[in-house]
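What follows is a set of structures for review.
What follows is calculated from the coordinates using simple rules that are stated; it is not laboratory data. Please read these numbers as outputs of a predicted model, since none were measured by experiment. Cβ atoms are built from the backbone, for glycine too; each structure is taken alone.
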Structure I
Amino acid sequence: MNIGNQCCVFLSIFLCISICLGEDYDLDDKTGLGRSFDGIGGLSGGGATSRLLVNYAEPYRSQILDYLFKPTFGASLQILKVEIGGDAQTTDGTEPSHMHYEDDENYFRGYEWWLMKEAKKRNPNITLIGLPWAFPGWVGNGENWPYSFPDITASYVVSWILGAKQYHDLDIDYVGIWNERSFNSKYIKLLRYTLDKSGLERVKIIASDNLWEPISSVVIADKELQDAVEILGVHYPGTNTVPEALKTGKKLWSSEDYSTFNDNVGGGCWARILNQNYVNGKMTATISWNLVSSYYEDLPFERDGLMTAKEPWSGNYVVESPIWITAHTTQFTEPGWTYLQTVGHFTHGGSYVALTDERGNLTIITETMTHDHSVCIRPPLPSYDVTAQNVTFHLKGTFASISELQVWHSKFDFKTNKTVLFQNIKPIKVTEGSFSIELDVDEVYTFTTVRNGQRGSYPDPPPSAPFPKSYKDDFDVSGNPYFSEAPNFADQTGVFEYFTNQTDPGPHVSTLRQVVTQRPVTWVADADQTISVIGDYQWQDLMVSCDIYMESVHTGGVFIAVRVNKGGGVVRSTRGVFLWVYADGTYKVTNDLNGMTVLAEGMSGTRARVWYTLTLTVKGNYASADLDGYPLWKNAVLWEPRHGWAAMGTSSFELAQFDNFAIEALA
């Protein structure tokens, strides 16, 4: 870092023109302040995106959590937003509801409770937000619409907030409506009424977690709705707002953003929008989807988290560049700080923001990310130019007496791969209220009076390794008392959770049970069958066995599968090799989940409420299957797909149990 216009001595005339002839920028609070800063956060869920995190062994799981939430260590996140599970596919999997059925309540399902408690343990001041993507089928009373019975939907959402407090001592601060779907003014007002009636006046409503319009115009026109909504939340705004949103006088948040591969271009995207969401759009909070990329990499939106933790079997995780870009803001501010009015764009590209607190601290964050090195997945980024430049900041008003600022620096180097992230470098002297700095392209700086920043670190985690070639799970719930899901299974439709047979003294006391019996109010086009995947997407030759138990008389059916090639929102069209047995005594082998491409079929003699052992073997172009050790068929010929996950599931939304699941890779 070279300071001042002395750089001209060392540069050619051409470079002096392009760099040394800099610009001046005032940072001043004497004319008033801007909006209050509400924080930077991450979103867990919106598709089971933290699914694999809970399976990490210690100390690696706690290390990952520290990088995300521990103040002045890593990302130091100030907001955690979680999905209110709705038993349906919401991008990379399903998250269980606390109420599968109308007369069912269980506030220990899923891992979001655990995650919120871990975040709160590290940062007691973290803001907690809940938002539904989908709803159990009973909420819609058979309709794929949560607003048909708004009182039921409001009571369902409020029960989740009450359960968070009663069972986990978690205070939810904000709640949303329905992720990226239509809002309903009547429902929002009723939700506000139900919250107040339940003693939850402190819980504020965010709407509509979609676009700026029409929510902005409707809020302006409807005084009761205006009183009900605290935050206008928008997704992927491209750093811009609309006049109607500003006219509401509401706080404006980018309540879901980023959604971008977390390489260095993703880090550049994050750096640009964290500054420019306020500079361009007056948004005072930005929340990343997703918090941590902790789902199988071949599911949709691979590595779109702030960091990557997708190998609990090895313990490997990667602290990606967005973690340190986040730290440039979060380690030197807190919610409740205030933006200065004097923020903006640099003349030669890039942006700067400045924030202050009641004690007179000052934090300045600059970014000079070029277009191609800061592209986000959405929306399209218009063309613009950034060049190296020298800038001079003039500190005025309260800040005129500052004599020194701490400096933290990141530089994305896309040519020599010598990127540096969140380095604490020599403090900069402020002379007569001013300091100058040369800004190269693709850099982020923090200049601050706050002295307690830290680039936290742990010893390197274990090296990356593929999923084990030999894997077994007897679903003994005592080994996983805090979670309802079995390790490493990723539910794609339906919900598979631990079940204890209270009346069965036999070998199947602890099982995994598919529990969704009615099609949910969906967010995407869930499959008509339930399915949970596991393992290595590159598996080709494989033997899978599992004990199965059909609970639905006459109509029930279950399957085990290999080479399953799709998940997420396109799971309906997944292909693989599926072995089905049914309660009517038949079986079939299909090349797809919907059962349309039949490779073999016949009589199995299977019936409901009897345990059977299924074994499916695929090697090369041939597949065979056994039932209780006896061949059902041999050498069925198949050609596609060539690889994929193992899986199990049911033929419809029905109760079924699974036990003693085992995988053996044959190559």
Structure II
Amino acid sequence: MVSGGSESKIYRKMGKGHDPRGHEVIKNKGVYDKRKCHDCLFLLLFLAFWGGMIAVAVIAVKEGNPLRLIYGTDENGNICGVDNIADGVLPANKSANFVDNKYVYYIVYTGNLISARPVCVSQCPNETHLIPDNASQLVCSYNVTPAMDQLYPNGTCAGTYASRPIFNRCIPTVLVNATDTLLDEVFKMINSKIDQDTSVKLLSDMVESWKYLIMGAFVALGLGFLWIFLLRYFAGLITWSTVLGVLGCLSLLAIQVYYQWQDAEDEYYSIPPAQRLSLQYDNVQALKVIFIIICVIGGILAFIILALWRRIMLSIAIIKESSRAVGTMPSIFFFPLFIFAWICAFVIYWVIIGFYLGTAGTPEYDENGVFLGYIANDTIRYMQIYHFFGLLWTITFILAVNQCTIAGSIALWYWVMDKKDTPYFPVWKSFGRVLRYHLGSLALGSLILAIIKFIRYVLQYVEKKFKGKEAFLARFIVKCLQCLFWCFEKFIKFLDKNAYIMISIYGYSFCKGAKRGFELILSNVLRVAAVNMISGFLLFLGRVLITVMTVGIAFYALQRVDDLTFYVIPVILIGVIAYAIATGFMSVYDMTIDTMLLCFCEDSSKNDGSAERPYFMSKRLKKFVDGGYTGSCC
């Protein structure tokens, strides 16, 4: 691509042609498109929305207090471990200074009804006296002197129960011991023949294995690049081996079921009619039906392969071209790490503000002065909904930036005659172009998807409200709407993805990009279906292969490490890391293949290979334009 102030000079030197939309292009240098900002209103809307997010955060920090969750509150709304008088939130007759009383203890009253009153205590009782003998074995409400005549129901005192502080709450020791006993039994069952300090060794192994986790990650990265290399040079072999392998497995399965059917039938007819069981006949019929089903599936699959043979060959060529493109820009696999860090930072911010919002509210009491809780008003509830929608919109927006950047870098590679003219650092050049021109379009696309997601969550919430109630018709309607919006969400994701590709190629607005992308898909539906089916399955195999090979290498290597007692745990962690890395690789590769396919469809649709409108595709892909395919399968 050519941009900047040197356009006119190059223009005079190299002559002119026209791009698919009638714009002037520079021959042998790719499509020249004068980009400008589109959908600016939606970018302003997104910025204004984030202004509201910041305002929500300011109000939440002012109104909320996460310490109410962390330290807990007593029966009057006081936060344990805090000077509530200085805090000034509670009424003067309810607030107290509990800096020295850090734990919430529940005074349990037994009788016809069991009730509990939370109070702040300096330490949790370590002895159980459900039937107390003297006042020292009592715990009472505030401002009540422990005395035997203050026992419930005449007073507000009750016997103590042994407890331990967990998360600043006094948890009964019997519950803690039961949990510990259960965990001990589990460990004993798993490690019955291992030393008694197994759990300590496990933790020690996990700490000591950090370097092996890093090595495992590098192994997964290396295998990911190896997979790209294999797809570039052996895509045909891998694809046809997979396809023929599936057909072969179906054939073997059909043969096996056929012989089982014949054996069962022979055995059935060898028995005298009076001794035959209906169950034996049902077994014969079931095997016959299964055999027919397998044959039908195999026949349909074989017919599809024959019908789409040329499209499968196109899939192989597209995969090879995609491997060739990403091979020239390996940084494309590391850009998602930047996006992941961006999402993590936002999610941490969102969770922190969510804690403040979740604890925002004013203390309320009933007519008897009993604390009801910190009740949020309607404004706070609307802010919580606003904050939740901000999560959906922002994450979809960040992911849209990732998709458009990857598509743009591949487009920079595709739309040049000589691939050596690909701009330096195409990934970061594409990212800069996205930030400069296309944020408005991405804001619109992500807004539509976020609204659909939000409606789905609302429907899930409504369904929970109907759960257990005799509103059959309402539940049925809600489930139908959920199914409808699930399908709609998948369609919008598909539409967004193709729109971002067209935006990255030509700088369209979102609606124009979505329209053009959808037109290309409709006019090349068999090509797209074949490529997506083949590439999707190969990417799945790649994910499995990278994970399995990494785990296998880890098993082989770690069993020879002397300082690891129980190396299975590090191997499992390495497997999780390898799967995450493989998923990242394949998501980038999936976007690359889709971009390459749409570029090919656009190129073959708008150009004819003449001097005025030359193809930008490689010789490998030119074989699939018009005439028949004559190349090799590999």
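Match the computed value -22000 of helix-only ellipticity at 222 nm (-39500 (n - 2.57) for each DSSP H run of 4 or more, over all residues; to 500) to one of the structures I, II, and report its label. Don't skip to the end; give the middle numbers.
Details: I: -4500; II: -22000.
The read-out was computed on structure II.
FRET efficiency 1/(1 + (r/R0)^6) of positions 133 and 221 (r between Cβ atoms, R0 = 35 Å, to 0.05) was computed and gave 0.00; which structure, I, II, did it come from? Kindly include the intermediate steps, with their values, before the conclusion.
Numbers: I: 0.80; II: 0.00.
Structure of origin is II.
Quick check for you: by relative contact order in percent (Cα under 8 Å, 6 or more apart), which of I, II is greatest? Please list the in-between numbers first.
Details: I: 15; II: 19.
Structure II comes out on top.
From I, II, which structure was mean count of other Cβ atoms within 10 Å over residues 277-284 = 12.2 calculated on?
Only one of I, II returns 12.2 for mean count of other Cβ atoms within 10 Å over residues 277-284, namely II.
Taking Rg/Rh (Cα atoms, Kirkwood Rh), for residues 341-604 alone as the criterion, which structure among I, II has the greatest value?
Numbers: I: 1.19; II: 1.08.
Biggest value here belongs to I.
Could you figure out which one of I, II the value 1.08 for Rg/Rh (Cα atoms, Kirkwood Rh) was computed from? Write out the running numbers ahead of the final one.
Values: I: 1.02; II: 1.08.
Comparing all candidates, it corresponds to II.
Quick one: distance in nm of label points 7 Å out along Cα→Cβ at positions 109 and 597 came out at 3.3 when computed from one of I, II, so which one is it?
On the way: I: 3.3; II: 6.9.
It was calculated from structure I.
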